[in-house]
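What follows is calculated from the coordinates using simple rules that are stated; it is not laboratory data. Bear in mind that the values here come from a model prediction, so they are computed numbers and not experimental data.
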Structure P
Amino acid sequence: MKVKVHWIIDGVAEIDADTPEDAEKKVENELSKFMGENKHIADNLGARAIQGKAYLPGPDDKDEIIKNDD
């Protein structure tokens, strides 16, 4: 039996950058590099897109859930 699974990966990274656009580019480059080096992930899991949006942390953002880019 063939069963389709729609999946989403959600994450938050704290990136040192001059602008939100620069932060987005850094993350996009890392994810693109990872996907290029691991084509079987896209092939086997049907990954079609990676999407993200940079923002400046606000008072509701909790430090313990933000991962550092070290």
Structure Q
Amino acid sequence: MGFAGTNISNADAEEILTSLVKAYSVIPPAMKPYIPPLDRILKVLPDSVRKYSVEDIVKLLDWAAKNEIVI
């Protein structure tokens, strides 16, 4: 078993979490109360999201943002 009961290695978990902390750290403090935590956002995604790689989901979200479907 890996980090926090997952299959993720400790090293990968550290890298992932450090990247997310860095990304969230650039959000202005006044805006943070309006942005839900990433885990809450991911929990509302449908089960179909599990069929795809993170890379594919990121590409889909990039496309949706560029087309002003998801901001």
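Looking across P, Q, the calculation of helix-only ellipticity at 222 nm (-39500 (n - 2.57) for each DSSP H run of 4 or more, over all residues; to 500) that yields -15000 traces back to Q.
Looking at structures P, Q, which one was Cα Rg over 2.2 N^0.38 Å calculated from, given that it came out as 1.35? The correct label is P.
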